[in-house]
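Some structures are shown below for you to check.
Each reported figure results from applying straightforward, stated rules to the coordinates on display, with no laboratory input. All values derive from a computational prediction rather than experimental measurement. Cβ atoms are built from the backbone, for glycine too; each structure is taken alone.
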Structure P
Amino acid sequence: MVFRWYGEGNDTVTLSQIRQIPGVEGIVWALHDIPAGEEWPLDRIIEVKRQAERYGFHIEVVESVNIHEDIKLGLPSRDRYIDNYKRTIRKLGQVGVKTICYNFMPVFDWVRTDLHKELEDGSTAMFYEKTLVDAMDPAELVRKINENPDFTMPGWEPERLRHMSRVFEAYKNVTEEDLWNHLAYFLEHIIPVAEENDIRMAIHPDDPPWPVFGLPRIMTNRDNIRRLLRLVDSPYNGVTLCSGSLSANPNNDVAAMVREFADRIPFAHIRNIRVYDNGDFIETSHRAQDGSVDICDIVKAYHESGFTGYARPDHGRHLWNEQCRPGYGLYDRALGIMYLWGIWDSLERTKRGKALC
């Protein structure tokens, strides 16, 4: 079990608080101030390692080493950014990193229309309104996401989106097949370096798993995950299987994906969402009954598969007036961890023929 942490001075949640959540062994981290495509400095990497180890945590999972848009666009300049990526992988290997989560979503890492939609119990959560996205100017969405300058959102950093109109224009003639070809080129160059450094690359599904603002998206369903794994058939080419992202499309059976791809899932994001008939969805507690995702069967699928990778609770609600980065407060993610442990521990007891309680 691991817990995403944004770093000293960049997170309302402290390492001393994370340490008090039962069963958390490591932090999921990144150098969020390093622009996509730039090489990570070794001294900064070592600094995070020292901070984590002070509280008994490992830093074996990085989320994310972001990919420069020129790589996704297949521009001639991509080779320079790929070389930077390789050098970063080698440095991360030096400090014991075992998994790098990344995504291949054009322009935006994820899309929501409301970061604090109120739920029936008075908590708030991130919400996606489909018709609003269909009609919205993407620049307006950027403004909404960055209304609070105290909490930069991963994938929505202002400096990254400063030239958004130019990037949108560059994607105008990029098809899904083009994006597949650009991903294949990236993996063919990166996976050998990952193998040499014993680091598994784990792509995150698109969130939500369909095209937005006319941009192509390819990590959306079971068939596309199969295709990804065939691009470079190596155990170091894997998936960060995110139950919340994929389940926004009710046709996606995440538990079935776990059972099929278990040996290629080094990292699991486990979270729940409630999906509405009109295509809207909102993030809920991790409890299966509170949303549309069968969290119990997903955890069971990991257990049956002998999963030994890393898992973390994903986006949580905002509880008890907590002032935090949207989706990344302390309380609901801690509750989520205990719910996941409860399912896992029950499965372990059943496996050993013991009474549940």
Structure Q
Amino acid sequence: MSTNKTPQDLEKIVSEAEDFLPLLGTDYVELYVGNAKQSAYYYQTAWGFQPVAYSGLETGNQDSTSYVVQQGKIRLVLTSPLKQDGPINKHINDHGDGVKVVALWVDDATKSFEETVKRGAKPFLEPVTEEDEHGKVVRSGIHTYGETVHIFIERKNYKGAFLPGFKAWDKPYKTQDTGLKYIDHMVGNVGWNEMNTWCEFYANVMGFAQLVSFDDKDISTEYTALMSKVMSNGNGRIKFPINEPAEGRKKSQIEEYIDFYNGAGVQHIAVATDNIIETVTQLQQRGIDFLTVPATYYDTVLDRVGEIDEDLQPLKDLGILIDRDDEGYLLQIFTKPVLDRPTMFFEIIQRKGAQSFGKGNFKALFEAIEREQESRGTL
């Protein structure tokens, strides 16, 4: 990940964002998992991530072990405890495997901490400077929804593989990448009537602005409904849709998530590609399971979205959805949950100008999710 950009280099595209931090991008996403070694193998083998760095007993870490894997600008940290009890164990016991840290790349981690805390953020990590032979990193952090935290990472004076306390992790076993480029957005699920609270948090505490909102008329089926608002920082590199349940005849996907995750948390990570047909083909060949919509979806989709560059048949064969807004169109597909609990999943997205989130696909998508819920007995 290049570290030579400054906040001033990044064009502000969301004019309403106060953007006082500002943020350069997503630095990494850390998941607490039951078996970090096997999780790292999964993300390498099935998803095409590459080994980057390691922390554990061999590096002097007596409490936990972490494997860092990367593809494009997407960096995942997979962390497991080495001893019984402790906060990592409790997180896994309460939530199963899941996202603990959404780390944000900043120019000044101390200022980021001070600016957010004075606006009401609950401190998680006071600014700390860590050094090794490769330079120094400053980290700080704040609490967000549920037990999720944001860590601010200032790494402009660091040249190592990842962070102090980690060693470069290279191994002969490497897989071909699957064309994933960067994190497009990350979605948080929160409890009943909590969406506005957390949207206000991102606006007031972090200087974000609301891009778009969806109510239960936009996101509803015969059985279930939810509400969503999308918050973005000024340069548009960080986008956080926030979902909450809405009243429906049966239990929505948000309620199912909160029941199994035992609270609010990161629901899905949307990762961008420049060739979704190629990416999804590879992922399916490697065993990734995707949600499917009825074949009849494709009978009328071009009437709705108009002309596209791609042939429709490969999109239909793979189950890729299409939507259009005023600026262009997008292609998207969603995995089934990638964990044993029906909690976190991934979205693969290719934007052909569109800056929206696939509103035209919501009904078909959520009906597909409901079919999965029914098979699990949780609808």
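At-a-glance table
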read-out: For -11000 (helix-only ellipticity at 222 nm (-39500 (n - 2.57) for each DSSP H run of 4 or more, over all residues; to 500), calculated) the corresponding structure among P, Q; value: P
read-out: Source structure (of P, Q) for distance in nm of label points 7 Å out along Cα→Cβ at positions 55 and 199, computed value 3.6; value: Q
read-out: Test item: Rg and Dmax of the Cα atoms in Å calculated as 19.3, 61, pick one of P, Q; value: P
read-out: When mean count of other Cβ atoms within 10 Å over residues 127-134 is computed for each of P, Q, the largest belongs to; value: P
read-out: Top of P, Q by distance in nm of label points 7 Å out along Cα→Cβ at positions 143 and 343, largest first; value: P
read-out: Origin of the derived value 0.30 (FRET efficiency 1/(1 + (r/R0)^6) of positions 23 and 39 (r between Cβ atoms, R0 = 30 Å, to 0.05); candidates P, Q); value: P
